[in-house]
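Down below are the structures I want you to see.
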Structure 1
């Protein structure tokens, strides 16, 4: 694995410099959201439970002591441990809220209310507070209290049926689409829009993010097939999800795969002419038996040579085509390195650790990796001192199990 250079602090300001986020979440959707806000320059304070902290800390594989997934989701953040069930813990959170811009939480609906830390309660402390809740099904509706995870939200959003082969039913997707696409990205968008609105109104607001809702909102392309055509799109049975020979994956002679991603007819004509299949030029989107026949022709074609030979050949004719890379190949790819999507940071315990780069590049407010993922409670004393607590009071809180 070849790492890119470590991102260094620049003289340019970060886009969210001066914004403070309190992150009470414990799983992927909240962690990725708050890391994006942190990369954009916000001060993110992780409020973690005393025993174990963020659930990601315990997951495998580990680097030395910390979980790899935790190390890839928590850079640029600070950590304080706090028992929110104790009165003193609630009061400390309220003190932090008074100077915060955003509070992010991922509990089941009603938990923050039962803790006495609802949006209505905390907005009395700070009317400018933006309070964002990420939950499976949202804060209201028949499913609001229903437990679930990414696979459940995908299934009930009508999205899971898009994955799989014709006649074989759905499969488990390899990416957490509902968690990240329906949760993290929607929460980040909602928070940034609420920050912008606050600039006009002077007041914060409540942001209700449902991963189920967010996943449904991704269905514009396939939802149109049902809403306007009354056709159920299922994996392997519609053009862009496995039926189309021109938009598919093929195995090469070395067991590796290539992705042929042609949509436009001029690219299809160029491809057919190049490989000597001019008779297919007017049959780009076949169905039924003809689609299977055409896929078999292309499978035989691509199976005749090694993957990289095809990649080299098609690079010269400018069509949407490329290799299916494994992780090792992807992280060593020259374009990935050029875009700095693999970087490193120095961790006080874990040593030099890899980091995934920020996906958006800014000309005026570049994102930076300013600090390594925090140790559990690493910043407790500094954060408590920052709200005026004395060393004696902090020692007492620690003795009482509050922090």
Structure 2
């Protein structure tokens, strides 16, 4: 079971994802912190994402020339200074003022890529206006296909480099923290009172986010979810628009709208990975939605080797879920990922320290990688393979 180190004072600069998590916990209203921090059902898969990464052991190797280490990689032809991408996170702009813009700027400053969520507070155009490098756009296909068609056209016009189709949200997972906090609606009078107290005890958030600057509205879906009761109105919209009828056949329709690379996010089974390849995906993301959809499914690091073995020579593979450090990135790359996506780490960081916090998290991962490569005797992230781990591939499948 993952242990959180929240007993330190954080009087100095935060150094790890856990440090930023603790700062975010202190600064955010409970309902918002629980939204980003929580998972589905009993949260077993969410914990397993981290725990299974921690269980893998790396091999320390010595007397190898690691004086010049390289962290750079490419994903779909796009160069990353570190093998990390900022994952799409819905509601992100509720954790810090214009958080998606801050994260996109941080990604640009550090030479990696940001992924804009369909459910972002800042719209595609606002993020594009604040940056000069291409970012990715994550798409949900809704029942009313006009929403998707409009979003794809806007993403193309804004110069987005890649489309990320999330495929593991036919319905919204059962997230009990959100239910208890009333984010799913149906909150009692006592619950409403407690929520008001929660907000009142976080005046900085109220001042900077709820009241500061632009109104809180979903910038990519303003016509569907206008400013006002965010996120309550959004929950009603989700119930009416998320489409459980989407199938592999819809990829052909999507390809007719988008001529750039398409990544499928939410692949957890080798058979689905083969289907993705057969249906023209340019890359896949091994993901269980951060443990926020279906509980008691395998962790992503456990799922990765079999998927890499099934399709790794046909399509680029990325992974998310539980990645909190450069050591985690090394383990994922050793088992077949080309790069990792991080979601919670950048949200904790932007909530705690804004744009600079996101930069600091990325640079912390970079520093981790430099040390881990040196002490495992690997000079280039492209040379990572199962032999870097104790027991190699076999330990990853236990």
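Hey, mean count of other Cβ atoms within 10 Å over residues 106-113 derived from one of 1, 2 reads 20.8; which structure?
Details: 1: 17.4; 2: 20.8.
Matching structure: 2.
Identify which of structures 1, 2 gives the largest calculated value of FRET efficiency 1/(1 + (r/R0)^6) of positions 58 and 146 (r between Cβ atoms, R0 = 30 Å, to 0.05).
Numbers: 1: 0.75; 2: 0.05.
Once FRET efficiency 1/(1 + (r/R0)^6) of positions 58 and 146 (r between Cβ atoms, R0 = 30 Å, to 0.05) is tallied for 1, 2, the winner is 1.
Comparing 1, 2, where is relative contact order in percent (Cα under 8 Å, 6 or more apart) highest?
Values: 1: 23; 2: 28.
Greatest value across 1, 2: structure 2.
Given that Cα Rg over 2.2 N^0.38 Å, derived from a single structure, equals 1.16, which label among 1, 2 identifies that structure?
Details: 1: 1.16; 2: 0.94.
Corresponding structure: 1.
Thinking of 1, 2, which structure, once helix-only ellipticity at 222 nm (-39500 (n - 2.57) for each DSSP H run of 4 or more, over all residues; to 500) is computed, gives back -12500? Write down the numbers at each step before the final one.
Values: 1: -9500; 2: -12500.
Source structure: 2.
Since every read-out is calculated from the coordinates, none of them should be taken as a lab result. Because the structure is a prediction, the values reported are computed rather than measured. Cβ atoms are built from the backbone, for glycine too; each structure is taken alone.
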